[in-house]
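Dropping the structures in below, format is structure tokens.
Just so it is clear, none of the values below were taken in a lab; they were calculated from the coordinates. All of these numbers come straight from a predicted model, not from anything done at the bench. Cβ atoms are built from the backbone, for glycine too; each structure is taken alone.
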Structure P
Amino acid sequence: MSFSVKLARYIVVGVIGTAIHFGVLIALVELWGVEAVTASTIGFIVTLVVSYLLNHRWTFRSDRGHLSAMPRYTVVSVCGLLLNSAIMYVTVHVLGLWYILGQCLVVVVVPLTNFLFNYHWSFRPSAEQESSDDSAAV
């Protein structure tokens, strides 16, 4: 599957994840009074699980077992979580801006960095898959 197809699929999964993330964030802040940074972090974790499953199976069609791919994906996602929390903290507590503006910035920055790391590391084909792809192309 080409890079552009994977990117397009990643974007679709990202839209689904973004909807989940915003839904959890808004529900926690508006309905339950949870602080915005905490609510966004919880939304990120919920989205992590859904996105991993969709990306493993559909976006990258990874041949890596979950014991290999999930820890890699989690490392990338935890780095994304730290970036997410830092952006939200600066936006809300340092700049005093509306939490939705911070989340909009998160939606641009974090997925782009995560895609590149997931493409090149988390779901990179195993050595066996790469050699069978090379054999099939000959």
Structure Q
Amino acid sequence: MRILYIITQGENGGAQKNVFDSASAISDSGHEVFVVTGQQKNKNDQWLFGKLKEFGFSKEKLSVCEYLARDISLSKDIRALIDLYRYITNNRFHIIHLHSTKAGVLGAVAGKISRFTYYIHSPRVCISRTTVCNQKAILHYS
């Protein structure tokens, strides 16, 4: 199967570690895995791709969506949506796994527009004053 992970940022954080763990495990089990992150302004933003390259992912499996960013910007968000739509349409994935709010929304809309059937969104809700994080995975079928 061809599986795409989309996450807004590639910095060293919990969601990125989750993407690394699941992408590497699924890749090890024989599936073709691709990862898209948002813009990489500095070395910290490249943490996820660095770990995936160390694991053995080729550059062809790792893509940067330059307009995908945490901050809300109508023009950049529309450009990110178009880029994600093209990437999804051109690569014919079986599953799209979405992480973080912005990547989740834009990835789901891009998948819907491209008539993609299956995607998973793993939203994470963390309260900054505690170490409690709730994780839920939502499987969407359209």
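Which one of P, Q has helix-only ellipticity at 222 nm (-39500 (n - 2.57) for each DSSP H run of 4 or more, over all residues; to 500), as calculated from the coordinates, equal to -24000? Attributed to the structure labelled P. Kindly point out which one of P, Q the value 1.5 was derived from, the read-out being distance in nm of label points 7 Å out along Cα→Cβ at positions 21 and 85. Considering all the candidates, the number was obtained from P.
Here mean count of other Cβ atoms within 10 Å over residues 29-36 was calculated and came to 17.2; which of the structures P, Q was it taken from? Here the read-out was taken from Q. To which of P, Q does the computed value 12.8, 41 (Rg and Dmax of the Cα atoms in Å, for residues 37-92 alone) belong? Going label by label, the one that fits is P.
Using the calculated result 10.8 for mean count of other Cβ atoms within 10 Å over residues 69-76, pick out the matching structure from P, Q.
Q
Looking at structures P, Q, which one was P(r) over Cα pairs in 5 Å bins from 0, in percent calculated from, given that it came out as 2, 10, 19, 21, 16, 12, 8, 5, 3, 2, 1, 0? Matching structure: P.
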